[in-house]
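Quick note: the coordinates plus some simple rules give every number you see, no bench work behind them. Fair warning: this is a prediction, and the values are worked out from it, not measured in the lab. Cβ atoms are built from the backbone, for glycine too; each structure is taken alone.
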Structure P
Amino acid sequence: METTVIEIDGLRMRYGDRDVLHGVGFVARRGEILALLGPNGAGKSTSIEILEGFRRRSGGDVAVLGVDPGRGGEDWRGRIGIVLQSWRDHGKWAVRELLAHLARYYPGAWDTDALIAAVGLGGVARQRIRTLSGGQRRRLDLAIGIVGRPEVLFLDEPTTGLDPQARREFHRLIEGLAAEHGTTVLLTTHDLDEAERLAGRIVILDGGRVVADGRPDELARGIAGADEVRWTLDGRRHTEATADSTGFAFELFRRHGAAVRELEIRRASLEDTYLALVRAAEGADR
């Protein structure tokens, strides 16, 4: 049975005489990974800060784990985890020492050694934090965010600065939290490939409004449009846009067989969707 963990309806935020959120609304369910995307100034950071209970909203209804974040107490805060884009405190502490210290604040915390193993820091558990590599530091950031076994995890640009291998490993950790522990993950990122890989649902903000909400494949098909098929036949290069690239390729081979060479299918992507929506919003503002 699906359980709604985050629910926003008609969220508004005003700074002075300037509105930055205009009736934002979306939900996130237990075990779901949801990506909140949008250009700079779209309202992502403000929305997340309201959900985390760090900023008071101007209007609308917001609930995280059934509680208004603006009124959440210590018990509620113990049920959420936050991984910031950068965090550089406690460089003199050892990894295990810091995590064991933080675990004492949570009644249902991870066992420290189990947590260290889960995030892949077993080999550096006794090292000083200031000596860690960028990838190891990001794993520690995640361990700090989940030490209390949060039901909701907020991630801000989670893999900024990581090399491709460290990024893939970090992604697997996040996917495991959602799939194995039922953690709801809300992430913000400018890396569209990362959002497409990790998130089961995408919410795109632009100008303080939700301009799209759905699965990545749904958004790509419904907004970005057709796939692009390219092939070579009798020495000539051909290109065709189609909503059914699989059926088109099948018919192409049925008619021409092995004469079809260098077949390529480029499916509509989240990047295509994102750019189409942002361009449309920019055009509407002119």
Structure Q
Amino acid sequence: MSSLKISQSVGLGGINNLNDVKPVQTALNKLLVLIPPTKALTVDGTLNPRIENSKTIAAIKLFQSKVLNVARPDGRIDANGRTHRKINEKLIDLTLKTTTISKMPVTKAVWMKTAINEMGESEVAGSKANPRILAYFKASKFWGTDDTGGTNAWCGSFVSWIMNQNNIEPVKSAYRAKEWANFGKKIDKPVYGAIGIKSRNGGGHVAFVVGQSADGKSLYMLGGNQENTVNVTKYNTDVWETFVVPADFDATTETLPIYTQKSSVAGSEE
């Protein structure tokens, strides 16, 4: 399932046709990691006659609460409504993660699987914040409580969290992108899994190298705070000033593959 297709509403107060409920149950089962502690739903196209006991509706409400940050979830998915669109967005993220991991080159950059698994984590508009991004902040010892705005840029915090998850010590003041130029050891040319550092208006940016274009003029970088999310973004190769790897990492064994998967294009702020 690459996307959820329904013709009418599903859930509390919905039409609940069997051919709409089944794909909703299948989609939610693919996204269980986003709605713990939900267990796999029975894909039978039906809801519990006692709506208050419906596990499918409970899963819809939990998705709306945890992923959409809805204070009062209604437990209903309308065709092409907000919940439907967000489910499809997350299914696309899941497909991209799975494809990216399956196409990882043979590498000792073990942190890259962790980084890929974070793809799709995004900022939450307004005063609320994505708990995952707040975890990135904690890893870099950044004091912010909001994940939006220029003062809460989180690319460095993202890299810090990834390294912490792999028992690799980040730099001091890891929330500052340009501080990563002091990490580990510098290498002359980018390789898969290396950390790239560049300047931008008002500061810097830091991300992981995942590949290059066929002509070598572009690099594809997996990073946080790229279009306010964790994604792979295409940059001109020459904007990257420094590449670093952990001090004990042998970069001579790594390659720089041609990247052919989905990516965004860097904006002027990145």
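Structure summary
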{"read-out": "Ranking P, Q by volume of the Cα convex hull per residue in Å³, for residues 9-112 alone, the structure that comes out highest", "value": "P"}
{"read-out": "Ranking P, Q by relative contact order in percent (Cα under 8 Å, 6 or more apart), the structure that comes out highest", "value": "P"}
{"read-out": "Structure with the greatest value (metric distance in nm of label points 7 Å out along Cα→Cβ at positions 129 and 241, set P, Q)", "value": "P"}
{"read-out": "Origin of the derived value 0.45 (FRET efficiency 1/(1 + (r/R0)^6) of positions 57 and 169 (r between Cβ atoms, R0 = 35 Å, to 0.05); candidates P, Q)", "value": "P"}
{"read-out": "Among P, Q, which structure scores highest (criterion: distance in nm of label points 7 Å out along Cα→Cβ at positions 73 and 249)", "value": "P"}
{"read-out": "FRET efficiency 1/(1 + (r/R0)^6) of positions 105 and 257 (r between Cβ atoms, R0 = 41 Å, to 0.05) from the coordinates reads 1.00; which among P, Q", "value": "Q"}
{"read-out": "Origin of the value 2.0, where distance in nm of label points 7 Å out along Cα→Cβ at positions 137 and 233 was derived from one of P, Q", "value": "Q"}
{"read-out": "For distance in nm of label points 7 Å out along Cα→Cβ at positions 17 and 145 computed as 3.9, the structure of P, Q it came from", "value": "P"}
